[in-house]
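*Asks:* Below: a set of structures, written as structure tokens.
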Structure P
């Protein structure tokens, strides 16, 4: 019986392909290269997000279609695309990012990654390896900073992974919609998995998108130019000029490579109308503000996990004179007037 190939979300646009098994032993993979893999053993990932956004269970012996990519996730994995063909690869992200683990959080040391063996590369009629990024390359727009000037852009950033950025962004979307404002959501950086943009959509966003729509398995190790071009493209994709607000989430913490790169880009920041900074506790909130000030940025408001605790809010309020918003305040549109004030950038 022929095995069914379970296609991951990043490969949703891959069709009319052939499998070249010989290339598996000789081709050095590149970011976006599409391959067919056999599951050797189950570790961290027992499911993948398939091309219909369904979480599909996987088992040893199953075949999956995925794309090579990188990952930076402080609570999970650090992974890269190997520089040569290997006998074993790892699932870095459930949306279909595959590579090799370089480091992992201690909570996964016993479980380890889900291990894969490559069967072959997906190729077209001409024998070229299909690549998710290259397939979308003709649609990429050069960054000019014009698209962001046609709407109001709100940036959701945080002190680290799991500090509350996504929840903050989603509840802000809800509040903006309650205020009668047409709102879009962009997840600009991260590793492919649609959970974050889906939450924004469930909270009322008129349109949502993320980097994976342009074929990026992840954005880790992208150049600054590529990130800015991606931003311009996604703003075009959601028709930003037709929206009152666009909420843009940037993954991980402010010290992460791509996040810091964007925050230090004067043109990117000058086209941002408000910045929400999420933090997990009072110390990261206070010190995060100081770190942003070193980047010449003063956040518009503080949000995130620490706002669940009235005591932590008090600790922050005693040290930082920046508005603090809980998710309830954002969902009820309490912060909308503040968002209309110009962002403060230190000279």
Structure Q
């Protein structure tokens, strides 16, 4: 029996030496270590051995099995290395070739325009003030749900004025701030209206501020934003937080003021609403309207982009269409 085990080991190792790939290696494992292999048949025949032979043959059989398993593990690693070397030798790798360009992301066009607006206002001396997106509503019937996502940035005026007035209630400091942020409205989505959009509120409060200061500030802004040759005009309007109120237009970029479908044949495009801060708003903000005055405006970056680039549908900004967004 011991001679048979030696023959089994020699035959198995000789066969293993000719194995070159994974499939042949697996076939060898089944043939030499599987249930029907000669070695396993030796283990199955222990019952026919005498008590004296069993420990001797068992020890020898275990040594042969351990030797074959060790040889199998070593051969497995050799086959893997050989396969890897063949794979690498078959691939042509030119390490001198330039690497692939990494495509960087970019800011959303609305964010780009918002930053452009705030950059211009910062150059003009306005400080960025962050207002609330969710505010309380003091109205009858809303006791169970007293909060509302802001529909415009104008409510930020009162919070800003109260914060500045608290610094020195007897003589509140002057204010010159820009309040950017997202606004939300419950309305039908169309080419001209969305349920969310950006807005930039401007507020200046101090002593001796007049409507002329408002016009000069906004005309300067328009020239910085649209170019020094941009023509502007003001039209009387109505807003509840300002008195008097006006709307500011710029000459149509498409037709140059001659009239077209974009400007509805008027030659002008509306870009913002503005006016002098209402005395009641000043009073509620902690500023005496007999001493202080101020002006405010509200503008939409998306609308400015639509006018500047002749975009006909505001839904493009929130449609997540990369073909549109990557143009900016």
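We did not get these values from a lab; they are worked out from the coordinates using the rules stated. Here the structure is a predicted model, which is why all the values come from computation and not from measurement. Cβ atoms are built from the backbone, for glycine too; each structure is taken alone.
*Asks:* Quick one: distance in nm of label points 7 Å out along Cα→Cβ at positions 269 and 285 came out at 2.9 when computed from one of P, Q, so which one is it?
*Replies:* On the way: P: 2.3; Q: 2.9.
Attributed to the structure labelled Q.
*Asks:* I would also like to ask the following. Could you figure out which one of P, Q the value -13000 for helix-only ellipticity at 222 nm (-39500 (n - 2.57) for each DSSP H run of 4 or more, over all residues; to 500) was computed from?
*Replies:* Comparing all candidates, it corresponds to Q.
*Asks:* Rank structures P, Q by mean projected area of the Cα convex hull in nm² and report only the one at the top, that is, the highest.
*Replies:* Biggest value here belongs to Q.
*Asks:* Same structure, new question: Upon calculation of mean count of other Cβ atoms within 10 Å over residues 69-76 from the atomic coordinates, which of the structures P, Q produces 21.6?
*Replies:* Derived from P, not from the others.
*Asks:* Where is distance in nm of label points 7 Å out along Cα→Cβ at positions 157 and 237 largest, in which of P, Q?
*Replies:* P
*Asks:* To test your reading of the models, identify which of P, Q gives 30, 23, 13 for semi-axes √(5λ) of the Cα gyration tensor in Å, for residues 125-292 alone when calculated.
*Replies:* For semi-axes √(5λ) of the Cα gyration tensor in Å, for residues 125-292 alone, the value 30, 23, 13 is produced by structure Q.
*Asks:* Consider the structures P, Q: one of them gives 18 for relative contact order in percent (Cα under 8 Å, 6 or more apart) as calculated from the coordinates. Say which.
*Replies:* The read-out comes from structure P.
*Asks:* Another one. For the read-out FRET efficiency 1/(1 + (r/R0)^6) of positions 117 and 173 (r between Cβ atoms, R0 = 25 Å, to 0.05), a value of 0.05 was computed from one structure; give its label from P, Q. Show your work: numbers first, answer last.
*Replies:* Numbers: P: 0.05; Q: 0.55.
Going through each structure in turn, the value belongs to P.
*Asks:* Identify which of structures P, Q gives the largest calculated value of distance in nm of label points 7 Å out along Cα→Cβ at positions 45 and 189.
*Replies:* Values: P: 2.1; Q: 8.1.
Largest one: structure Q.
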